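Please treat every number below as a calculation from the coordinates, not as lab data. Please read these numbers as outputs of a predicted model, since none were measured by experiment. Cβ atoms are built from the backbone, for glycine too; each structure is taken alone.
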Structure I
Amino acid sequence: MQIKPHWAAMCGALTARACASFVFGMPVALSSMSLLYGVAFGLKIVWIVVTAVFLYDISVHTGQFEILKESVVSITADRRLQVLQVAFCYSTG
């Protein structure tokens, strides 16, 4: 039996909320607010992933990804250093 991932995630979240409230004695209002907070935090992550995929698709479609790839390869051919270089470019701090 296969269950779609979004249904499994919803069932898991509701099960965790029910366990928190009825097994561990957490107030229902508090567990519901915690669930909503988790959903809101997850939506921020989903937004970042969707925009990253969208940007990647646009850069591949327009041919700009090949230019980016060639510029990274022109610095070094070592894949490990290329990964470090890209990770450094995307670091936040």
Structure II
Amino acid sequence: MANTPSAKKAARKIERRTIVNRSRRSRLRTFVRKVEEAIAAGNHEAAVVALKAAEPVIVRAAQNGIIHKNTAARKVSRLTHSVRSLIQA
């Protein structure tokens, strides 16, 4: 348990941030899952729409420190590649 006033305040701040971060991470995963489900279904139009909605969410998560910026870039790149491969398939 925190002993000093500053440590107690830090613990309170961490608790509040954890709730916000958990919500943002959940939102990120939901948007990514929607793109992956559209890809799995083979629906190119739905996948493009879902990807356009997911990309800003992924980038925003990186800006807010939920995920690393390289992880965000990798996710967007892989999802984009998967969506584009639906046209050729």
For this session: Could you tell me which structure in I, II was used to calculate distance in nm of label points 7 Å out along Cα→Cβ at positions 44 and 76 as 3.3?
Result: I
For this session: For FRET efficiency 1/(1 + (r/R0)^6) of positions 4 and 52 (r between Cβ atoms, R0 = 30 Å, to 0.05), the calculated result is 0.05, so let me know which of I, II that is.
Result: II
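Taking FRET efficiency 1/(1 + (r/R0)^6) of positions 36 and 68 (r between Cβ atoms, R0 = 30 Å, to 0.05) for each of I, II, which is largest?
Details: I: 0.20; II: 0.90.
Comparing I, II, the top value of FRET efficiency 1/(1 + (r/R0)^6) of positions 36 and 68 (r between Cβ atoms, R0 = 30 Å, to 0.05) belongs to II.
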Exercise. Given that Rg and Dmax of the Cα atoms in Å, for residues 20-59 alone, derived from a single structure, equals 16.3, 51, which label among I, II identifies that structure?
Worked result: I
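If you work out Cα Rg over 2.2 N^0.38 Å for I, II, which one comes out largest? Walk me through the numbers before you get to the answer.
Working: I: 1.70; II: 1.45.
Once Cα Rg over 2.2 N^0.38 Å is worked out for each structure, I has the highest.
Out of I, II, which structure matches -26500 when helix-only ellipticity at 222 nm (-39500 (n - 2.57) for each DSSP H run of 4 or more, over all residues; to 500) is calculated? Kindly include the intermediate steps, with their values, before the conclusion.
Values: I: -26500; II: -31000.
Only one of I, II returns -26500 for helix-only ellipticity at 222 nm (-39500 (n - 2.57) for each DSSP H run of 4 or more, over all residues; to 500), namely I.
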